[in-house]
Structures are given as C-alpha cells and as structure tokens.
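Dropping the structures in below, format is structure tokens.
Derivation of every value follows stated rules applied to the coordinates shown; laboratory data play no part. Owing to the predicted nature of the structure, the values given are computational and were not obtained by experimental measurement.
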Structure 1
Amino acid sequence: MSRQGLGRAGEAIARACYEAAGYEILAERYRRGRGELDLVVARGDLVAFVEVKTRRGDRCGDAASGVTPLKLRRMRGTARRFLDENPRRRARIFRFDVAAVDFSPDLGDCRVTILRGVL
C-alpha cells in the first residue's frame, strides 16, 4: 500500500470512529492556504478539528508522535478560517483532536487512539 493509500485508510477509520461515537462529519480534507484539517466533526454544541496521523509499524514512533508544534499552529489558523466561513458554527465550543491510527507492519491489525483537546 502506498503512503497516500495508507493515509486515506487511516482517515476512513478515524471518520468511522467519530461517526460511531455520534459525531456529524462537517468537512473532510478542508484546505486553506498552507493549512489542512483532515476532519471537522460536530456533536451537540462541540466542533472538533481533527488531525489524523497514520503509521505502519513503529520504526519511527507511533502515529501520534508525528504531530508537530508547527502542524498544531497551522491547524489553529485553518480552524479560524473554517469558523469564519461557517458562522453558524462560530458560537459553538471547539477543540483540537489527534486521531492516531497505528497499523501493524503487515497491515493485519490496527489500533486507533483519539487524543482529545491537544491544543
């Protein structure tokens, strides 16, 4: 599986996890300028901006370790743009999550960890 294919598989798994928990998907791969939000989800008054990180094996650390301070800063700026473009979402509570999807080296197994409120 290509790196891009692995990333898309991780995003689909993360999306399914949020949907199973009762979240509505507001946007996928929302891009503005240099920033991107993999998922924007909502449940009740909460909007969560989600970075999905996917890894195969642990040679380079787990998936969550791939989220850098620069990525988090860009997420914050991109989230502001999303809220500006979607004013009815502005008054809601929001948070930043990381969905870490770690596949085994043979892709036969995967573990999903949702880190809520990373910012």
Structure 2
Amino acid sequence: MLVSEDEGLKRMTRLLLQGATLLDIPCPACSSPLFKLKSGELYCSNCQKRVVRAEEAPKVSQNAVINSLNQTICRKLMELNELITKEEDQERLGVYLKNLVSWLEALEKARRLSA
C-alpha cells in the first residue's frame, strides 16, 4: 500500500530510530529505498513488508528439475503405451506413435542434460 510522502517519512524515521539501516537498494515493487532491520531482513517502509532479493530466494537445483521432468516424461510414455496397446484404429496408432517418438526424444535430451 503506497502512503503519503509525510507518512512515508515518519515511517522511515521510526525505522532509523529503531536501529534500521537505510540502504541504497530500491524496493522492486515501488522503488522506495530499502532498510536493513536489526534482524538482517530487508524491509520497505512504503510497502510495509519484508523484501526478498533474487539472490536470497530459494534456489531450485537443476538436478531436481531434470529428475521431475524425467518422471513426467516416463509417466506420459506409460500412458501412451497403454493407449497403443488398446488401440486398433491405424490412424490413431500413427498419431500415438508420433507422440511416442517425441516423448522419447524429449527423454533423451533431458537425460543428456543430467549427464
């Protein structure tokens, strides 16, 4: 929530009096200067909330993403296998087989990434 300039200055003053440090880092949401609280957290007095910088955000490992991708592709391959096993229509079988080849290529590429 954006506040008036006067109210914003009062909030900044209160933070400084409480021992917060004014930083030269702008808030990603409103561009107001951020404060570093005694706890080490970054805080925007204008937005009135803690700010997480990109480098502080939890990182997802590449291996976790590739493993999840491999699992998804394998599930899709199993689903296609079931469809192919039951299908008698040659036209649909052709479509399923094209999809099968695409999923196998995707699996091969994902596995190369993890190597």
Structure 3
Amino acid sequence: MDIVCKRALENSIRKWKKIVDGKGGDNGISNCALCKTYRKESEHTYCKGCPVKKKTKRDGCDKTPYGKWISHQEKGHENYFFPLMIVEKCKTCERYAKEELNFLKSLREKKKVKK
C-alpha cells in the first residue's frame, strides 16, 4: 500500500471514529478521503485502486457495512440526501458506524514480524 493510500485510509478511519464518538458525520463521498482519492467520475474509474474495492471487488463500498448504514439512514431516519451529517443517532447507527470503522481498520496493512 503506497503512502497516498495509507493516508486516505487513515483519514477515512478518523472520519468513522468521529462518527462513532458522536463528533462527526457522514457526507458520503464529500467527506470520504478514500472516495476523494479514488473516485474519478470524469475518468470513469470508479474506485480504481481503493483498498475497499480491492477487498470487496465492488464499486461504491458495495458489500461493506456502509450499505447497512445508508439503508438505515434512509429507512430509520428518512435521510435520503447528502449532506447527512448525523446530529442524533440511535443504537443501530452506533452499531453500523462501529462495523464500518472496524471494516476500514481491517484494511490496514499487517505489520511484518521480523524472525
């Protein structure tokens, strides 16, 4: 993983940590460092190189906890449009935010142990 990817991943992890802690919100691709780095609509290279896509083999965070988060925002809170900065959150929001945070953390490179 190159330095640009590492920085974007760590910034996305920070975003979700703030959401879990009730100190931040989700504006979709507008405040996602990974999306800002890898989502190039003008080049039609959606998510190319993104570690999320490398893991899931899907575009747009499909098949990640983010899908459950968005679905819950739409159905549970009637948040259909971004920006969707969460002011109040319920236990389900907290659970899905933690799942997304943990998913992103799982994408970090494993430290190599010297033998």
Answer label among 1, 2, 3 for the case where Cα Rg over 2.2 N^0.38 Å, calculated from the coordinates, equals 1.04: 1
Structure with the greatest value (metric relative contact order in percent (Cα under 8 Å, 6 or more apart), set 1, 2, 3): 3
Origin of the derived value -19000 (helix-only ellipticity at 222 nm (-39500 (n - 2.57) for each DSSP H run of 4 or more, over all residues; to 500); candidates 1, 2, 3): 2
